[in-house]
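Computed from the coordinates by the stated procedures, all read-outs in this text should not be read as laboratory data. Here the structure is a predicted model, which is why all the values come from computation and not from measurement. Cβ atoms are built from the backbone, for glycine too; each structure is taken alone.
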Structure 1
Amino acid sequence: MRWAAALARACLARCVGVAAVLALVLALAGCSGAAAPTSGDWVLTWSDEFDGAAGARPDSSRWRYDIGTDWGNAQLEYDTDRTENVSLDGSGHLAITAIEESYLGRDYTSGRINTRDFFAQRAGRFEARIRLPAGRGIWPAFWLLGANFQDVGWPACGEIDIMEFRGQEPNTTHGSLHGPGYSGGNALTSRYNLPGGATFDQGFHVFAVEWNDDQITWLVDDTRFLSIRTVDLPSSGQWVFRHPFFIILNVAVGGNFVGAPDATTTFPQTMLVDWVRVYRRGA
């Protein structure tokens, strides 16, 4: 969308036997989503597991809030820094919740957080395990924005939409790329449909991109559904993905991509994020 377990280190005493170490490794691998990605030699560089008490704010050393409304997409919500809209749920998840309420001239509130000024990375694997909300006019997203956006503007900074979701299409997610010559309604994009009629609000799924200086690949649950290379750009396009990008998580209400909620849309609507992890290629 336009704008535009944390790195763990276990110290094992020398007296611990090989069998005990192996048991620990297997136990960690059995934790929900604990295993590193299997498609390559990845080294974890940043993560948030969203551990903490119910109602707590996300880690202020990792995340900042975007506060306000209409980020260029005719969205209907006012994004706040209130815990009603953005907080931990006490079970290892971040909850971003859209609420139908009158607030500062808007009929809805929600939340939008990002890692700007705290973390950005050039290339690697960016992934999050998320359970999505569903309903007409609900627009959750997990995306990256070029860290130079304040200097060069959008779309010159580049934007990588790892996951965008139209709540009225609960079986389908979208991946898109925005840059000079291919932005907004002309973005390079594709969709992924869950097999067997399943929907993204029924459980958690891992949304990821694997990115190098000349190609970006989108995955859902490690199934690749889109790859874009420098040679795939339109003739007028510029490849602007060789600098650091930061992370954004949000739930919009309404907007050009999804339209307004209607009588079938129920509130509140919550996106649950189990974790966000970033890797780079090992040596």
Structure 2
Amino acid sequence: MNDDRKSPFRDAGTDRSTAAGVPDTPQTRAPAYRLAFADDEFLCRDELRPVRLQLELLKPQMLLDEYGVESTVVLFGGARIPAPAEKDSARTATLAGLSDYYEQARKFAMLVTEASVKDGGHKNIICTGGGPGVMEAGNRGAAEAGGISIGLNIVLPHEQAPNEFVTPDLCFNFHYFAIRKMHFLMRANAICIFPGGFGTLDEMFESLTLIQTGRMRRVPFLLFGRTFWEKIINWDALAEAGTISPEDLELFRYVETADEALEIIETWGDTSPRGDIPGR
């Protein structure tokens, strides 16, 4: 952390180094003697969950602020959607029909990042989950445009690693899904949803709920692939049943291509019933 303030107290890092060099005795080897903030076993106790939640919220917040990230454009989408070059493999044969969304995500991220770089490179930074599929496409497009991008990864039971296109200094790893989703939305100037599975649906509905209930300001909310989404979710049935208002169907727009998405984002304030303007 960059901090020019001069404190009269010894800093924690110095004491941590000093404590590591104390004489080896039964007392200094005891877990009780470890500095609390340097004791991994202590920090992982159930009682310390509130502290871990705070740390997981604070660390990315501080690093993104220090990096100068002012706003983001968020891409949600399936980790299994293959790049066009991979669609003929046996592993991805059943998903081949969705491979074009990888290319649209890559192109969209590239165009958004090109505009961001021209504007100084601090606004509308591409933000993804940092994994494969649509997430990789988003980070890849940003890298191809010569800009930075964010990856918000999460520890999962199966082995995984961030995709190679995430800006290393902006690649974060999470334990708590809830804190990760908060970071997706804290700086969002637009949200783009590509075809995906349970995770994508979870992210989409949480975002829509926050906007619908006024807990988050209205931003451009785009669903790539009308055919896919209308097959997966009967939006009109929700409105007809009265479980949502007909006006709630205006919270999002369908798009098919990167160019169409950019056009809608640029004119969102003109088409939004509430006249909200991204970035205000």
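With Rg/Rh (Cα atoms, Kirkwood Rh), for residues 65-144 alone derived from the coordinates and found to be 0.97, which of 1, 2 does the value describe? Only one of 1, 2 returns 0.97 for Rg/Rh (Cα atoms, Kirkwood Rh), for residues 65-144 alone, namely 1. A value of 70, 47, 44 for Cα extents along the principal axes in Å, calculated from one of 1, 2, originates in structure 2.
Each of 1, 2 could give Cα Rg over 2.2 N^0.38 Å, for residues 49-112 alone, but the derived value 1.64 comes from 2.
Which of 1, 2 yields -1500 for helix-only ellipticity at 222 nm (-39500 (n - 2.57) for each DSSP H run of 4 or more, over all residues; to 500), as computed? Answer by label: 1.
In terms of distance in nm of label points 7 Å out along Cα→Cβ at positions 57 and 73, which of structures 1, 2 is highest?
On the way: 1: 2.4; 2: 2.9.
Max of distance in nm of label points 7 Å out along Cα→Cβ at positions 57 and 73: 2.
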